[in-house]
1. Going by relative contact order in percent (Cα under 8 Å, 6 or more apart), which of structures 1, 2, 3 comes out largest?
2. With distance in nm of label points 7 Å out along Cα→Cβ at positions 115 and 155 as the yardstick, tell me which of 1, 2, 3 scores highest.
3. From which structure (1, 2, 3) was Cα extents along the principal axes in Å calculated, if the value obtained is 42, 40, 38?
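We did not get these values from a lab; they are worked out from the coordinates using the rules stated. None of the values given here were measured: they were computed from a predicted structure. Cβ atoms are built from the backbone, for glycine too; each structure is taken alone.
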Structure 1
Amino acid sequence: MKVACITCTAGRLSCLERSVRMFLEQDYENAIQLIYQNSPNYLQLDPSIPEGKVIIVNNYLDLKTRKRYETLGAIYRDALTFVPEDVEVINHFDDDDFFLPEHISRGIDGIMSSGKTAYKAKKSIFLQRGLAPILSENVMEPSIFVKKEHVLKYGYSEETTAQHLQWVAPLISSGELYAPEDGVPTLAYNWNSLGETVFKTSGNPKNPENFKNYHNYSQDYGQGILIPVSKEKIQEFYNKIKP
């Protein structure tokens, strides 16, 4: 099964360079990372990235309104239109989280063995600065592998902090989300555990200025070239997140 890991991002180059390395270290071959870069600051891939493994789309205008994006849901909606037709499964590979090398392979094994529409490990690793990593039961979207047809059917909410609920809720209500107790955690949800200043829209969901603040506090553009961090550097991150 071919997998698309969707990474919607803007102004967080350091996070993105780490994310791309984690994708390249995945032990599942039939996968692509689709980066939907939604700021006016153009970003290009470094030639060291294997051709075809990582796709970047630079677009900061809502494809429906032709104006600047106003919600994360609209961003995900438009990113979905760039997923190749031969992709069967989607994972949301958020730029600030950590994904272990077996993240995709275990996700595909879970879908195939269960016969369900979606799979996730029941628990994921939760990281918070100053605290030891813990395992937490959750519905964190980056831990979910879901068939593309389901996401196409239900789409994303255009409420910024609820963008994924529109497709997640039907999975739960229909019993189509397989989340076994013994599922191996492969996602580490990162709540600024490294002391980075990474704005979290979920940190203040009722603030009407939430989306504007997301852009105001995301201004890491570098020189406009995405160069993945080294394998050695990403191994240092992996060593820190074992619960």
Structure 2
Amino acid sequence: MKLRFINLLLLFVSLTIYSQTVESSAVVDKFNLQIELESLYTKQKEGLETMKSWSIPSVLFRYGLFNGVEFQLNTPIIKEKLYENDHLIHSLHKFDDMQLGFSINLWKQQNILPEASFMLRAILPISLKLQNEHIGKVISLNLSNSLNEKLSFNYNIGYVNETNNNSTYFYIANFNYNLNSKFHVFIEEFADFSNTQKTFHNISTGLGYIFNDRFSLDLSTAKGMNHNMFYVGGIFVYNFNLKH
């Protein structure tokens, strides 16, 4: 039972590191602090076992250190419940592993050449209870093409080395369409390629609203294309300049 729970939990973790929309190729402006509050409900089923998880919420801090360079700190707060045959067999409420790193803009878009940034984060284990747990890492190349005034194509290609030393490659591809200056909609496909599990493909869709130059809200829902997974969530973004 414990081994099956750990396997399902590790599968869930690999799916949710980048489960809520594509990472931007643009970095936060110098001296700006951007706070992203993300709440996410996920239901993942494998055989007789079902994992339900809530982030309540997770927080991502992004700060512009220099022109084209930002510092990042992610502090997830997770509540998890594992069911077997609809009976609760495990419940956990915890701080998940923190992510600490940076993103640097490589170049701006030039004709068909996409805007690009490189992102690197260390995954810092909160506890060392799992045997051989170590500092993991997330490496991602974040790209974006503005196709016209309303439509953009955004995509990430990356690699995750988890704290248990499992490795996963991933990509996220996103079409974003601005209905007007306030509303946008998007459709997104993301996949994980693990050396220990099969490849998981997922499709999501969502919409966002910009309240003003400081506040915005994105809502999305996703479903597994070749596995039994569903999530619904939202991100509230607050951005302000610390020099003013």
Structure 3
Amino acid sequence: MRTIAIVTTLVIVAAAGAFAADWQWPAQMSLGGFQISGVKGTVNASGSGTATGTLQIPGMGNSNINLTRSLQGNITGTAAVDARLSGGTLRGSFVLSNSGLSGRGTLECLSKSIDSGDISISSQGDAKGSGRTNIGRLSVQVDFSASDSSCSISGEAPVRAQVETPMATYKLNGRLALRTNLGSLTATLSGQVERTGNVSNQVTTSNVPHTRVDLSSGQCTVNVGGVSVTFSVL
């Protein structure tokens, strides 16, 4: 019985090896919902192998891709993407698998550069992720989405500023919110201003409700007890 079992195992192994050796790279293939054309490569006797091809990303053009097939038959690919999008570009290094296309890179969106280690691209050509962008002296964590027809950003960051006048000291403690509105980037400020009188040392607090920030100057003017105070927040 033991001899029969050993022979059977050898037959199964031999059959598996023959099946692996018979596998060849197709000229075209689909992986993770993406189409790959012009596939050319080699396959080892074990069934593993490597190949190159052209990855087609709807709305973002084509990119060269390097493909790898494991001993178990799993195929993955790596590609450098350099695509023009609405209002900017997307550049980065991506990995393609059955789960889709994901990686890290830089998105230029609405004149802002976003560095991201978390980008996913759908088979429809929509990129989404999160990263950091600089707004003046602030580094803001943002979420983004981009395609060949649109680009949007949203995020928040804490801000602090102080203004000295002959009558009082004003200290701002708030949050800056970045949003995309009708194709442009806007910033609003919410928080509180603490006023300390220079003569009486009396302290009063006023709320700042969603006040617009001028992105070109980095300034925001708020009303504190009937007095207009301009803070430099960026």
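1. Biggest value here belongs to 1.
2. 1
3. 1
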